[in-house]
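Just below sit the structures, each encoded as structure tokens.
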Structure I
Amino acid sequence: MIGIEDFDMSMCRDCGEQIAEARLEAVPDTIYCVNCADKNAEPFVARMIYSHKCDGEVFFAKGRENVRRLNREWSRAR
């Protein structure tokens, strides 16, 4: 049986490849290599939505569903 102490923290959880030492120094608690980090990252977006000609607000969204909703509202406001 494999215990938590047997798990190598320098291995990517997605692909199993070795995580680069420079990445581990920059982001010590990472569990993904550089190639897998983007596909496992939660999306984040910011959009400026204008309600009048020069009056606008910046909205931030995090997560797939919230990003989808903000992009829909942004495209309607354009």
Structure II
Amino acid sequence: MSAELERNPLWLILVEAVHALPMYPSHKAYVRDSLTLELSEITVEELSLRLDIPLGEAMVILHEIEEENKGASADVDDT
């Protein structure tokens, strides 16, 4: 999914708009620290409904957390 998103010309605009949302950092921290531990396979739609946030914000949050986790696992593999 992430490669498809990143190739879309509107993806960067969505990311920029989501990063400008006042509650975005708090939502992302909550999802990263609480929800993904509890529900490792949560969908964009579920996250949007559960937190009552826009679908685009949920997409960006899950994408960024997925990328962070890939980076973290790559760092572990390198050691």
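Each reported figure results from applying straightforward, stated rules to the coordinates on display, with no laboratory input. This one's a predicted model, so the numbers in the text were calculated from it and none came from an experiment. Cβ atoms are built from the backbone, for glycine too; each structure is taken alone.
With Kirkwood radius over Cα pairs in Å as the yardstick, tell me which of I, II scores highest.
On the way: I: 15.5; II: 13.2.
Largest value of Kirkwood radius over Cα pairs in Å: I.
Which of the displayed structures (I, II) returns the greatest value of distance in nm of label points 7 Å out along Cα→Cβ at positions 40 and 64 on calculation? Could you put the intermediate results ahead of the total?
On the way: I: 1.6; II: 2.4.
Once distance in nm of label points 7 Å out along Cα→Cβ at positions 40 and 64 is tallied for I, II, the winner is II.
Kindly point out which one of I, II the value 2.2 was derived from, the read-out being distance in nm of label points 7 Å out along Cα→Cβ at positions 16 and 48. If you can, show how the numbers build up before the last one.
Working: I: 4.8; II: 2.2.
Corresponding structure: II.
Given that relative contact order in percent (Cα under 8 Å, 6 or more apart), derived from a single structure, equals 27, which label among I, II identifies that structure? All intermediate terms of the calculation are to be shown ahead of the outcome.
Values: I: 20; II: 27.
The value was obtained from structure II.
Work out which structure the value -20500 belongs to, where helix-only ellipticity at 222 nm (-39500 (n - 2.57) for each DSSP H run of 4 or more, over all residues; to 500) was derived from one of I, II. Could you put the intermediate results ahead of the total?
Details: I: -10000; II: -20500.
Answer by label: II.
Which of the displayed structures (I, II) returns the greatest value of distance in nm of label points 7 Å out along Cα→Cβ at positions 32 and 56 on calculation?
Numbers: I: 3.0; II: 2.2.
The maximum falls on structure I.
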